[in-house]
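J.: Take a look at the structures listed below.
Coordinate-derived values only; no laboratory data. Small disclaimer: the values here were computed from a predicted structure and weren't measured. Cβ atoms are built from the backbone, for glycine too; each structure is taken alone.
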Structure P
């Protein structure tokens, strides 16, 4: 098929590259000329394992193209995917301005042949209806609008796309359903089902899935906070609870809260959607509050250890991205930790394998900022304590004796529970983690 993908952010780029990988002719469109120039030269602007290799392979096969000319990219396309940003507005609701602006534009530039326009962006219930109205106002025939939410996890997005747990299609059009089934046929079977429903249900499914996962994270974090107070081990509790097949063990790892581009804004957007329809979604509001509180609970552990006096102290911080195997720092707990320490008069030296440049850009115009280094152990020099905010594999493999010998004082605040407490104590380290004695 000839496919146009509008938007070359995380979802758009991964989707475009992977659609090309399964044999389609894909044109990715973006208004950012410099980004398109870099992509045309084979430079991927995000860190996502396996993505750059697939991009190069499909460019070489002439199946993947990049342009800023929407008319050129869309006019011959059988399918147009909208992978546009829907950031939270001031009230927490999703900002649809980019999606609706493109919908207006499509009404002017779509060709005469039958075209399926697909919402790949995470959008509130009813967005497919709005997009359809905008397009049909200018292009009244030969267009169907479908909801096809993405379920990509940063760090394993290529695998998630090529081996999906499920593909969700929201459409009331039999013709559009047939096109979507043909597109996803190479990726779906009994183990990887394609689920067809109405547009509103598909839109709600994305928010429901992310919000339920966020709820599991916040719940186990709350259990960890109770475990701290009663002398229990949250990891033992999580193993036993997760062994129940009705619950499952995934997303039951205690820590300092979720971040990234999806969970924070999607949970907020679901709360606002419910509110706009007259429903008070109390569980979701509690999840939002618990996640914000968790990082400050961790910061409180640090300040308590130093009797509330962190001014003049120097901290090493390992991990800036919101999770390992990505350079994404959106809503990363590390930002709250750094800001709290700097505001209290401490200094911070930080290391991350991939997110260093993104953090540098955030603090570029600020007077108080962390020092960023290119080596994990360089960050430990003269530090009063090590803070771990992201569970990168290289941190798990670090020798505790070497950490203790490099720090000025052997103290670790582990926000991701990556070390064994007994091994840390055996290495002479004062060790504080989340929900473990």
Structure Q
């Protein structure tokens, strides 16, 4: 169950905010379809990664899979995508965190964004030590907050509130913005599952990974799917689609709609505090992940070597601070929805680079020695790849400008890689 809890802890912030933006694009029916699609995509993705992780149990996970199958350029691109995903995750989590904090205390905005990044980057620069052990506890607190939220809002659900979006010409109450709206909603359907694939990174430290890794992934998906279904009905059903489609603290807004201050303010405060615990846990994980990934990419000469330099405590301080400054700058824009689309575009593009490693391993016959084999084989991984492609293109439908940032940053990664390689050749020559 520890692996399942780890997977849930990676994702829990997405239950509190991010998914609701899809209501503006696809309406409730479009979001329902997007969540079902996202659930199917991540189920197939995890089944694929489980086999790869037992074959290549390395902490680098996706980047290691791509490099082993296709060489260093593929590893560079996959690693770059994952790096963008985690830096964007740190930024968007901070945007949502300050929104929840402002709803609770009235204090938010840029001072909170800067303060949060300064504190968390400083903690990681000094060394996280035993602090990693509290993350799962904070995730469980956030999970408890979701249970309270559903229990309070469920009795107030009105079906009509799910379909209050104005209809465009030629559309239906299930798809008020048509098929294009459904397509644009797909990235937001991933909010309930995005980053659960991080479980694969624990393969190297997992005892009996061929048994425990698939079980942990399955348990995590069951938990995440259950809460996705509950939240998708309880929140907009209680407050209405129109009230939630463009806010950064949807659970607070939904609770205030059914429990106004004076008759149940303590419930709102409780769920808010639980949400803050979830955001802090996810932010801590995102900063830890991008700092270690920066170190690994610089060590592999995909990034300049100075980004991977460590201090006496073996902490890559520069690798913590530089991405932290980028994440803070992103968060200061306050563009929560746009940064979320950036994060999804990077994540889904990484899947497009990683999943074909499964086909290569199968073609080589490596899967014969795998302790765990993907149910359905290449058909499952093929579905995961096609679904990832559709989700990636949907990011450009939802927000082409911010999705293009992923491609621009990847171009910089490639430029850095080729520069490092030329420099190494010049030194050896």
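J.: Have a look at P, Q and say which one yields 4, 20, 28, 24, 16, 7, 2, 0 for P(r) over Cα pairs in 10 Å bins from 0, in percent, as calculated.
T.: Value 4, 20, 28, 24, 16, 7, 2, 0 for P(r) over Cα pairs in 10 Å bins from 0, in percent corresponds to P out of P, Q.
J.: Shifting gears a bit: A value of 4.7 was derived for distance in nm of label points 7 Å out along Cα→Cβ at positions 42 and 90; which structure in P, Q was it taken from?
T.: Only one of P, Q returns 4.7 for distance in nm of label points 7 Å out along Cα→Cβ at positions 42 and 90, namely P.
J.: P, Q: which one has helix-only ellipticity at 222 nm (-39500 (n - 2.57) for each DSSP H run of 4 or more, over all residues; to 500), as calculated, at -13000? Intermediate results must be reported in sequence, preceding the final value.
T.: Details: P: -13000; Q: -24500.
Of the structures listed, the value fits P.
J.: From which structure (P, Q) was distance in nm of label points 7 Å out along Cα→Cβ at positions 266 and 338 calculated, if the value obtained is 4.2?
T.: Traced to structure Q.
J.: Quick one: relative contact order in percent (Cα under 8 Å, 6 or more apart) came out at 12 when computed from one of P, Q, so which one is it?
T.: Values: P: 12; Q: 35.
Clearly, the read-out refers to P.
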